[in-house]
1. Tell me which structure, out of 1, 2, gives 1.1 once distance in nm of label points 7 Å out along Cα→Cβ at positions 123 and 331 is calculated.
2. Which of 1, 2 yields 22.4 for mean projected area of the Cα convex hull in nm², as computed?
3. Taking relative contact order in percent (Cα under 8 Å, 6 or more apart) for each of 1, 2, which is largest?
4. Out of 1, 2, which structure matches 3.3 when distance in nm of label points 7 Å out along Cα→Cβ at positions 131 and 387 is calculated?
5. Taking mean count of other Cβ atoms within 10 Å over residues 59-66 as the criterion, which structure among 1, 2 has the greatest value?
6. Hey, FRET efficiency 1/(1 + (r/R0)^6) of positions 147 and 419 (r between Cβ atoms, R0 = 41 Å, to 0.05) derived from one of 1, 2 reads 0.75; which structure?
7. Can you rank 1, 2 by distance in nm of label points 7 Å out along Cα→Cβ at positions 163 and 219 and just name the one with the largest value?
8. Supply the structure label, taken from 1, 2, corresponding to helix-only ellipticity at 222 nm (-39500 (n - 2.57) for each DSSP H run of 4 or more, over all residues; to 500) with the calculated value -8000.
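Nothing in this text is a laboratory measurement; each read-out follows from the coordinates by a stated rule. This structure is a prediction, so every number in the text was calculated from the model and none was measured. Cβ atoms are built from the backbone, for glycine too; each structure is taken alone.
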Structure 1
């Protein structure tokens, strides 16, 4: 285990230049892509296994019981870009970096699950599954992001919400006790396992997602059957057709012509895929080859029909890398992420300025058009128009991934981007559209429900764990 102890005073202003991770750690704060108000960090601890995590928690609990202490802020790999990365919400926390817990403990292809630790990345698990009958529900983020970390954030995969991938959790409670919740394989039985994510009785898994009530040291992750065919249909439409295009996609989704996995990219985000000055849609069809072919023909007929807002896009706008992501294939070069970010995962926090705003909006043409207007009118100073990716969640809801980029060494640009983010939070809240994942400068206000308060007091009476964003 390595540490970075210290007692420096917190800095009141955002940094005006990029720093290396080593410089940040030596200064006892986390440099992250959002350039949020810097938090003073007491220590950075890197346990090597789950037993060492439990020892750290027990020692923190001992200190908490007798007086002031530094609460623990667990992170998986710390790549929660645009929302604070590995930085805590409050001053004085001890960052518990779990990236060295990187074992894939088990894979069962027949039952369809893997048991992974927090440091296991998308690329690593996808690589282990390569060529098998199962695949991981990848996200559109870097292959170097944590599988478990994104599940705990309730992120959005390419095929379903990541929360649906969760079957069970291994936890270290605030007194250092190990426990499990949800479903776990029976290691004492020779019989085939049947994964039951909700188990029997009260289901506790999601007490610990978007939560700060325990340290998660492993999870049972459900795997998808690998489809025989994967086809991504790229379509484009003009800005003026946004309400009509969204309503058509909703109709197709509600009537199950297409799955609830379509992605809509605004013209800024669409440039990543070689589209200029138009909106882009990716519709992914998977499964039996005959069924995929039939549905593709039906979609093509609708696209070519009278009054359609869509135009079929060239194949390069949904190339092999896009198809590979939907097919669950590992990408050692992290090609799609590098296209989006302009750099590698390891350098993004220091080399790029990036803020994220993630509201959920009704899957309705007028609501999405109104959201687009709110985004455009929120821009402050020299803040560039953001890339926006919309992820269809079901026939009624669609999330927005609003990406604000800025030069991290320009203090005025940093300030403009943050004022834009503040305006987005205010204007979307006034419209009734709230982010499903907040950033460290906009955590959910206290109190957040009587029941959760009571559960929190029972699970962590002495404040062993630092307050999180939720």
Structure 2
């Protein structure tokens, strides 16, 4: 005989509820030979319990039994959530239409007339098992369709939410950009006048201190505005890198000169180490790389009271690594992740007023944007080490080594002339004036290279600071 589920290890389970096993003995043997697993119950109560426990694939149910009848058993099967979906085929000697109609009304799917014929039982079992499986498949398909419809609705809601968020981000970025411009315009005027007044020799010492306080406060506010603008652009994915040709010697010498002075003022030492030879020219977004290094070196100087700050640079196969290590107060292990969060500041409270709480957060995002990852390790009262590696392009074969040697600079009058041009923002005039100095004094090569690099990157604020 043909076996059901011959290609699978799982057999279809048939529950036979009949009080007379002699009547079904032949049927049981034939069903087992055909690949069915048979479970027997001698009365309706036992049948209900086994149906709930085993959950058979189909039930053969005798109508006339002691205790509860087959009709009552079927009614209770269909009233139970655990057994309601199991197909029930009645076995009966009753042949009147009313009994058959009653059986169908109670939820039966078919009748087998006693004495039962094995071939008929097998045929009806296979037919109703197939129908039941198709019904389950259709039900699953319908549930799947409903799930797909729900997901499509959810995706549409998410798409609309994303559009609203992007629109809000765009509006926020536009507002911040406009506000930053509106704030920076009068602020630059204030800073310009404080620089002019600071050179007025007729002012009293107290007045000069007051102007210096105004100038420092203005610079702090300008830094905060610029940081918030950058942070907003990064968050909205609006900030793009703009690589330009960079004279690496002048670029790095700027940091050595700037922070060596600051280190001397604090009574600590700045050590520059070029671990390998460096390329002469590279393509890099000078503004953003300068922003990161300024932040790391500034923090290192700020949080170091004694000892030294070491600035290391290493170049290997179009990859350049920067490392800033200090002997400062250090950062507790539980705060190492917090320092990269926006507006988070750790360390001594006295240092908090000196920063915006955005520097390291912006630096980490900028380094990632440049193709690297900013790392940190630190120990309390020992110091901290920040480092990152980024790819470079357009590296020339010519190599140079930067050192802590002092850059040769022009006279005070020549620098003042450059500063006045820088105040106008005329890039061409600045470069022309600097190159004119180089023709007269070739020893100013590093100074001129640095001035031209800042001018070409439109870094007027840093250029003016450098010339001061």
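1. Details: 1: 1.1; 2: 8.2.
Comparing all candidates, it corresponds to 1.
2. Details: 1: 22.4; 2: 38.1.
Answer for the origin of the read-out: 1.
3. 1
4. Numbers: 1: 3.3; 2: 7.6.
Going label by label, the one that fits is 1.
5. When mean count of other Cβ atoms within 10 Å over residues 59-66 is computed for each of 1, 2, structure 2 gives the biggest number.
6. Among 1, 2, the structure yielding 0.75 for FRET efficiency 1/(1 + (r/R0)^6) of positions 147 and 419 (r between Cβ atoms, R0 = 41 Å, to 0.05) is 1.
7. Greatest value across 1, 2: structure 2.
8. 1
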